[in-house]
Structure P
Amino acid sequence: MSSDPPIQQPDPVLEQLVAYLDGELDAEESALVEQRLSDDVSFRQRLQQLEQTWDLLDHLPRSHVRGTFTQTTVEMIAVKAEDDFKQQRSDGTVRRTVGWMAATAFALVAAIAGYLIVERAVTADNRQLLKDLPVIENYDVYLHADSIDFLLQLEREGLFTEELSDDEVAETL
């Protein structure tokens with residue numbers, strides 16, 4: 001629930017009487033109010049209450065303002081407007097800076113990811129060659145083998161255990 005007081009609807013009778021007292025009604029509207037005043041006692045009483053209130057206001061002390069009141073008020077408004085403008089400009093600068101930084105970071109991440117993908121694709125053949133290096137180094141020996149059974153027997157005896165690990169392959173690139 002809201003703690004705000006409920007909004008009161010304006011009283012059209014009160015508004016009409018205030019406008020009558022202030023002389024804001026045209027001749028036709030004034031004539032209608034005067035006709036109602038002569039016919040309606042409660043309407044006449046409301047007018048009298050308003051006149052008494054207006055009369056009491058005349059007895060209140062008047063406050064006097066210095067001649068510089070208008071000037072200082074306008075200066076305060078100008079200072080406030082300038083502060084608001086600086087704040088908006090500062091907020092815009094911060095937003096633009098953050099935007100540029102985000103765009104730069106995105107471009108940097110994209111560039112690094114692109115480099116890594118291309119580097120991996122380009123060096124894939126070389127990595128395979130490095131994995132096959134023990135076979136390539138002994139290619140001449142394998143040419144003299146009579147059958148695959150002979151090579152399998154050599155492998156069982158541990159002659160082909162000197163293969164390169166992935167780390168060693170990466171070092172040779």
Structure Q
Amino acid sequence: MSITSAATSVNKSKPPAIVNLIKKINGFHDGQRILDYGCGKYPEVTEQAITEEYDVIYSGYDPHNRTPEENTKALQRFRKANVVLLSNVLNVLQHKAVQAAIVIKAYRELVMGGTLYITVYEGDKSGSGRVTKKDCWQENRKTEDYMEMLRDIFPHVERKGKLIIVYKTKEI
């Protein structure tokens with residue numbers, strides 16, 4: 001069975017938790033370029049939740065839920081982002097090597113000094129990954145369980161509750 005995570009994007013009525021978590025700690029800032037890496041089927045919901053309060057440029061990228069043309073346009077909308085969102089992406093990827101590759105790709109979309117925000121859906125928190133429905137994988141790992149991998153890759157990583165923050169301080 002091939003798992004693409006295309007069917008994991010289910011919420012079309014409210015923005016992902018990452019938006020409110022970021023607003024609580026320091027918010028977005030006018031003028032920022034925000035790339036939602038793995039935006040899912042409903043990037044307009046996230047975009048509206050951010051742009052109703054901030055004057056930012058938002059772009060959504062998702063290889064499983066957007067067309068190749070939409071993804072090309074999303075990555076070309078601005079040269080690099082000040083903020084990259086990686087919301088509930090790592091938890092739907094079955095292999096740790098793929099998870100690492102995705103966070104590196106997302107990080108590379110940042111300007112120097114930019115910020116990568118990561119959230120994961122913890123599922124049942126058992127740490128036992130499994131297929132949850134057709135074409136869907138769930139890692140079932142706690143947020144803290146991703147920190148070791150991220151610290152092995154990036155020099156400046158911190159966690160504030162369910163929000164992981166990676167600061168771009170060097171090229172990788």
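What follows is calculated from the coordinates using simple rules that are stated; it is not laboratory data. Being a predicted model, the structure only gives us computed values, none of them experimental. Cβ atoms are built from the backbone, for glycine too; each structure is taken alone.
Numbers for the structure displayed
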read-out: Label whose coordinates, when volume of the Cα convex hull per residue in Å³, for residues 101-140 alone is calculated, return 44 (choices P, Q); value: P
read-out: Label whose coordinates, when P(r) over Cα pairs in 10 Å bins from 0, in percent is calculated, return 10, 41, 39, 10, 0 (choices P, Q); value: Q
read-out: For 6.6 (distance in nm of label points 7 Å out along Cα→Cβ at positions 85 and 125, calculated) the corresponding structure among P, Q; value: P
read-out: Given -24500 for helix-only ellipticity at 222 nm (-39500 (n - 2.57) for each DSSP H run of 4 or more, over all residues; to 500), calculated: source structure among P, Q; value: P
read-out: Parent structure of the calculated result 6.0, given that distance in nm of label points 7 Å out along Cα→Cβ at positions 109 and 149 is the read-out and P, Q the choices; value: P
read-out: Relative contact order in percent (Cα under 8 Å, 6 or more apart) from the coordinates reads 22; which among P, Q; value: Q
